[in-house]
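What follows draws every value from the coordinates through simple rules; no lab data is involved. This one's a predicted model, so the numbers in the text were calculated from it and none came from an experiment. Cβ atoms are built from the backbone, for glycine too; each structure is taken alone.
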Structure P
Amino acid sequence: MTAGTLFTISILFYFLATLHYLLFLVLAKRQRIATIATGFTIAGFACHTLSLIQKSLSVGHLPLTGSTDILSFLAWSIILVYLLLEWRYKIWVVGSFVMPLATLASLYASLLPAEIGPIISGIRGIFLTIHISMAIIGFASFALACCMAIMYLIQERQLKSRHPTSLFYRLPSIDTLDRLSYRCISIGFPILTISVILGLVGIASTRASIFSWRPVEVWWLIIWGLYATLLQARLWIGWRGRKASYLAIIRFVLALLPLLG
């Protein structure tokens, strides 16, 4: 079975998982539906992993040069982080927000033309490969923080409403969502920081100048700075809740622009 076929099968499993997570959101306290959703997610993740391994073996390295490969790896990373979170906290309703995002990223990656130009050119050496993969895993943590932030804003609106809908009783509390969003960012930021350091080391080994001011390199440094200020604002100024949620959403959208553009 080819890597492309395995990737297509994984998207199908992700789609089925998304449907079941959304069904779990509508039909509260149906644990069997959540279990089925997790099963489809794991099956899709397994096929996706095999696809990445097979493609890596065929090209001799982890394929992370173009939009298609990077979006595929981002979707894989999002699901990896989510499965770890689901295993740790047992909050299945989060999958109703995370899996649609991962499924859309996978589907978009599969629809991009194969001849699309690389986002990052001249990738050579283990430092740059690890740099890119760790950056994407960091972004995956930010993706979950974004989903938590969206859930927080929904839950806050429900809380302030005189007539909250049934959704209010199905989502975690705003305190839990705020804490999990911050935790995802606090995990993703060190990973992104290590990625930046390794990237600079790798670039220094292949070019005379560390900074060539390529658009993607500059943009990733900007994103790193934005998340650094977000963490500092929370620790020093006490920004949390609605303001922190809006900032988490905006920063993740900005982080996606190089991939979507």
Structure Q
Amino acid sequence: MHVYDSRLPAAPNATLRPEDASVDDYRPVQRAMGTTRTVVVTPSTYGTDNRATVSAIATLGQEARGVAVVDASVTEAELERLHAQGIRGIRFNLTMPGPVSVEQLLPLASRIAPFGWHIQLNVPASWLPDMRSMLAACPVPVVFDHYGHLPFGGPEFEPAFRVIAELLEAGKAWVKLSGPYIESRRGPPFYDDVAALARRYLAFAPGRMLWGSDWPHPTLSDTEKERLDDGSMHALFRHWCDDSDLIKAVLIDNPQRLYGFAGNAETE
């Protein structure tokens, strides 16, 4: 999930500027979904300003971790501070203007490797075949955001899936099954095309799958947000899993390993 606070300055080139969304706003959503753990991700709105994210982690407490955005200018002291504040990865959102580029991926990956972090990658699927060797050489795990942005019916779908599948098979990647509305052609309430892709991923690498709410759904219009029910979306995903052991793997065991949560929570 993300938090937004209008008291913080937006990055000059930010294209997404949603209304404020705080931890207090998220708590009833979390209760509706039945989750206790949280991963807070710095949104593109704030560039490399991670203050909203680390503040949210502090408010949420021990059951929260975060994914930050940094660029090549980040100091070792800042990385150490972010780690102490609960950050466990850095995000490359290359689908819109931002402070990081694909050329910075390997250099920054080398710098975060000693912390045991990962890279959360949000890129157009059409880029993935050209990035194959780079991603294979990455010294830290790669988390593909939003189902890998695979375009249903597009020519990039299978080539991009193969790149992700190779990395999953090698134990070098994870996939975050979040935001089915982003690429779906079928749309609500069942997102049948995304359901098929989710089940394909779950069958291929169940131990490398993650789930996310993408709250407060910053890419949706206000009307679309009003129609979306987070509790129902979470229940829909659980239905796609079919099996209670698979639900436990995706919602509890897998994020526990990636983000370093303590192993004492019944739900994630």
Structure R
Amino acid sequence: MFDQPFARPYALHSVDPRVRLALAALLALGVSPLRDVTACCLALALGLLLLAAARMPLRPLAQRLAVVNIFVLFLWCVTPLTVPGTPLIQWNTFWGPLAVSHEGVRLTTLVSLKSNAVVCIFLALTAGMTSSTAARALEDLRCPRKLVFLFLFTARHVHLLAQEWRCLHESARLRGFRPSTGMHTYKTLASLLGLLLVRGHERGRRMREAMLLRGFSGTLHALGDFRLRGTDVLFALALLAGLAGILMTEWAGKNHV
């Protein structure tokens, strides 16, 4: 989500990273428990509005949204048929009667709207933010230091582990390995995963030694400080007002029911 391909500045990059991360967390916490369809639609509209304001590239954005919606599509194939309730559509099959329930459709609709809303909000608010900037912002927000370091090192080295896996897989392929469903394939993949863990451990050990030799004492040092401006406060107030409107819609829907 952070470094590539959203590493270059976008429309929201001038907002203080601490404000952006705090707002992303608050909006996600506010949207997740929603139970009213209208409120969920408003949350998705807010996420799409933020995406439009961020003016992010469409292709990588569509790829990230597609990953989420593949899971949502799986829910649409299963949940309406398995949640008990008032049947909307019912037919007889070889295995017995099969029905699509109203409660299942409503639950899947809520999950679809909320998941896309949260992803859109996070993508828009973290666009153009590097992993080091996000780690520094998390530390300023008083997140546990160990979790901040874990996030930073994972973001920095996950690509190296992926490169190691590609090298191992290419080496096995050049030696005639062809994946199948046989025991030989399972043993080979287990060996490759074991080698990946060993190489990852060795790389982590060398990285730790290099950091200690450079005087690392467990503190993140930044070249510049974050500055909270008036426009950042106005931006935060605007999003919080939008969240308040969504929660009021949720509350009104519950009272109406």
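Which of P, Q, R yields 22.1 for Kirkwood radius over Cα pairs in Å, as computed? Working through the options, I get structure R. Here helix-only ellipticity at 222 nm (-39500 (n - 2.57) for each DSSP H run of 4 or more, over all residues; to 500) was calculated and came to -27000; which of the structures P, Q, R was it taken from? Computed on structure P.
Here relative contact order in percent (Cα under 8 Å, 6 or more apart) was derived from just one of the structures P, Q, R, and that gives 20; the source is P.
Structures P, Q, R were shown, and distance in nm of label points 7 Å out along Cα→Cβ at positions 163 and 179 at 1.7 was computed from Q.
Taking 2.8 as the value of distance in nm of label points 7 Å out along Cα→Cβ at positions 107 and 243 derived from one of the structures shown (P, Q, R), identify that structure. It was calculated from structure R.
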